[in-house]
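Just below sit the structures, each encoded as structure tokens.
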Structure 1
Amino acid sequence: MSKQAIAVDSPIFRGADGKSIFEKFGYSAAVRAGDFIYVAGQIGLNPDGSLPDSDETQFRNAFDRLDLILKEAGSSLDDTVELVSYHVGLQKEGHLAGFVKVKTDYIAAPHPTWTILGIDSLARPGLVIEIKAVAYAPAR
């Protein structure tokens with residue numbers, strides 16, 4: 001089995017220095033291994049790198065980033081077979097229900113498996129969500 005790194009050239013993944021987050025920290029946005037695409041965890045920053053005011057906006061931004069990477073890999077959210085979401089404030093009133101509402105806007109049936117984890121923090125203060133995924137997309 002071969003493995004192929006998926007690079008995404010989008011300004012939303014670049015810092016002020018012009019380098020992508022992937023270059024800066026030495027990892028791939030996604031990796032295709034056989035017929036599966038493994039996408040690195042995506043956070044909910046705004047496209048300009050600022051922190052959104054609401055959890056819902058962070059949720060949507062994370063799904064938008066995930067979708068962008070999957071499309072670059074020749075796939076889509078419809079091909080997702082596994083989701084893992086990391087939540088800061090999971091027990092906060094309305095947090096999980098709000099996430100499920102947004103997830104429903106992005107992920108259609110048949111639904112992928114889903115693991116939900118409550119954590120203390122993410123890489124940047126104020127972030128409340130990180131989502132990673134695996135998609136099935138036979139190589140063409």
Structure 2
Amino acid sequence: MAANKQPIFSELPSIQWASAAITAANTAMDGTGTVSTVATGNNSGNAAGNFIQKLIARALGTNVQTVLRVFVNNGSSNATPANNTLIAEITLPATTASNSQAQPAYELPLNLALPAGYKLNVVLGTAVAAGVQVTAIGGQY
């Protein structure tokens with residue numbers, strides 16, 4: 001069968017996020033342990049998958065420096081290392097809560113086609129006090 005030579009575009013926008021602020025540390029480099037699912041390949045019943053353009057990480061107050069690690073999971077248990085792959089990480093600097101200065105947003109470009117059933121999981125390398133909110137921006141096929 002010939003490869004698809006036509007570009008594919010998303011049909012609908014997709015904005016997904018972790019259900020709660022991420023505060024706990026997970027030092028496992030294989031995607032096991034406690035993870036936060038930021039996006040799935042079949043949100044809203046979409047059977048064709050999603051395109052994840054980028055992640056946006058924002059500190060929710062005063063936090064120590066940490067690293068945000070991003071894993072793709074094949075839809076099976078993340079407790080099995082073979083079901084996960086580390087695809088990206090970004091350093092999140094220490095932040096101080098302020099009502100007069102904005103906290104910066106940290107964007108991590110992914111440009112990733114996430115198949116239906118797959119998950120995009122994130123972890124923090126160091127525990128933080130106020131938490132980090134991670135949002136996935138993309139589209140549904």
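Computed quantities for the displayed model
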{"quantity": "Structure responsible for 0.25, with FRET efficiency 1/(1 + (r/R0)^6) of positions 92 and 116 (r between Cβ atoms, R0 = 25 Å, to 0.05) calculated and labels 1, 2 on offer", "calculated": "2"}
{"quantity": "Identity of the structure behind 2.1 (criterion: distance in nm of label points 7 Å out along Cα→Cβ at positions 60 and 76, calculated), options 1, 2", "calculated": "1"}
{"quantity": "Of the structures 1, 2, the one that 31 was derived from, the read-out being relative contact order in percent (Cα under 8 Å, 6 or more apart)", "calculated": "1"}
{"quantity": "Given 0.6 for distance in nm of label points 7 Å out along Cα→Cβ at positions 108 and 132, calculated: source structure among 1, 2", "calculated": "2"}
{"quantity": "Cα Rg over 2.2 N^0.38 Å, for residues 12-67 alone derived as 1.23 - corresponding label from 1, 2", "calculated": "1"}
{"quantity": "Label whose coordinates, when Rg and Dmax of the Cα atoms in Å is calculated, return 14.7, 45 (choices 1, 2)", "calculated": "1"}
{"quantity": "Given -7500 for helix-only ellipticity at 222 nm (-39500 (n - 2.57) for each DSSP H run of 4 or more, over all residues; to 500), calculated: source structure among 1, 2", "calculated": "1"}
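Values quoted throughout were computed directly from the atomic coordinates according to the rules given, and no laboratory measurement underlies them. Quick caveat, the model's predicted, so the values are computed rather than measured. Cβ atoms are built from the backbone, for glycine too; each structure is taken alone.
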